[in-house]
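Each in structure tokens, the structures are laid out below.
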Structure P
Amino acid sequence: MAETNQPCELWEGELVMSPAPSVFHQKIAFRFQRALHDWVEVNKLGEVVGAPVDMVLSPHGAVQPDVAFISRERLAISQRAIMGPADLVAEVVSLGGRSRDRIEKRDLYEQHGVRECWIIDPEAQTVEVLGLVSGRYELVQRSLPGATAASRLLPGFEVL
């Protein structure tokens, strides 16, 4: 299959194509990616990549998180695609993909061991930080407009 920038994911062997994200979605994802990238660079913690990039979780499953962080110790999984779960992912909830972003991807990330998951919901104006504890996500923090959201995985990383 030829390369494309159209969002494509492999869900249980089925190719799922989504419409391109909105400009507003991309601005939010880029702002988060830039903040995380700058923090990770300064602290020499690993690398940050943004969509479109495949994160291969199984022979029949590959998704494209909006933003992914891979720790320095695990950089070997960063190849042509991310070959395994990133340490941290962020999803900006799309209007047309609410269930996929908030529930299905969250559950998939939990199942495959993504250590921290950020759900940025522009419509609800919330940022949820979920941390993996004993194989299950627990809500670390739910931030409303004007409040800071902070990472448990990367102490000191926070966004307003």
Structure Q
Amino acid sequence: MGIPLEIVLGQLLRAHRLKLATAESCTGGLIADKITDVPGSSEYFIGGFVSYAYEAKVASLGVSWDTLQKYGAVSRETVLEMARGARTALGADIALAVSGIAGPGGGLPEKPVGTTWIGLVTDGFEHAEAFYWRGNRRENKEQSAQQAMRMAIEHLKSITGES
């Protein structure tokens, strides 16, 4: 089964003395929950935001109303603004953001249930990617949380040359 992603992520953050922040919408704090299940995670995890509604994304993360109206909450533009906002607000080195449609309702033809955007922001680097899960609400949240941590691990390994 291997080492849980939250442990691998913590080991990498600790080894490189980096601090992480999160901005979560559809995962509802699941990423932060997983990370803080690891003893000693306060060494590398500063904190996070659960910004579910548009109003919370604007008030707590500084996401632009224009961005939300033009692209929607589930978009590349929004998750990058969420990650930037969390990173800035908490003074983190790296921030992860997730916004998606967990289901069972809320899907649209162009953004069906399971559509999820995950963004990662560091100083001088930004990346966002779309994923399309096919599970129930809980499975979609779980897959999103796991993929966000995987994305951070891959990024940290790429900048340090680890495999």
Structure R
Amino acid sequence: MSQSVFPFNSVHGSTKEPLKIHVKNEIGEKSYLESHMPKGKIYLVSVWATWCSRCRGELKALQEVYCNWSEEYDFELLAISIDTPTDHPKVFDMAYKKRWDFKVLHDEYGYLVKELEVSALPRMFLVDQKGNIVYEPKGYSKSALRQLEERIKAL
């Protein structure tokens, strides 16, 4: 698979001005996505939405392995929701109710989705310590989870 650098920048939809991709946390504070992914660590970015049942299934499975993987592989999972700005509370209500331990962020304006060319959900991107996308698993299954762990181990 060809490597590509994980995007932290985009362009404004109407003005075409360059911008840094920002995300919001649970209390609505904005921050640059880049600040959540310092180099030197392995990241799995899961792009999801509250209305996507396959996304919820994938995140449930990832929750089951997250604690072990984070300790074993210096790994962090970022679940980045693409719900609309008005659905912001829904994103974090769901994360709270499901007791997700990983970081949940909200890409309310969809800049990340645009840069990653996400056309179907859920989508995952494994990002190495240098900030390169090294693996993009397609679809979720138990075997996909094992393959993902193998890829993480290899980093």
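No value in this document is a laboratory result; all are computed from the given coordinates. Owing to the predicted nature of the structure, the values given are computational and were not obtained by experimental measurement. Cβ atoms are built from the backbone, for glycine too; each structure is taken alone.
Computed values, structure above
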{"quantity": "Top of P, Q, R by relative contact order in percent (Cα under 8 Å, 6 or more apart), largest first", "calculated": "R"}
{"quantity": "Value -13500, calculated as helix-only ellipticity at 222 nm (-39500 (n - 2.57) for each DSSP H run of 4 or more, over all residues; to 500), assigned to which of P, Q, R", "calculated": "Q"}
{"quantity": "Label whose coordinates, when distance in nm of label points 7 Å out along Cα→Cβ at positions 31 and 103 is calculated, return 2.8 (choices P, Q, R)", "calculated": "P"}
{"quantity": "Among P, Q, R, structure where distance in nm of label points 7 Å out along Cα→Cβ at positions 15 and 127 as derived comes to 1.6", "calculated": "Q"}
{"quantity": "Per mean count of other Cβ atoms within 10 Å over residues 71-78, the highest-valued of structures P, Q, R", "calculated": "Q"}
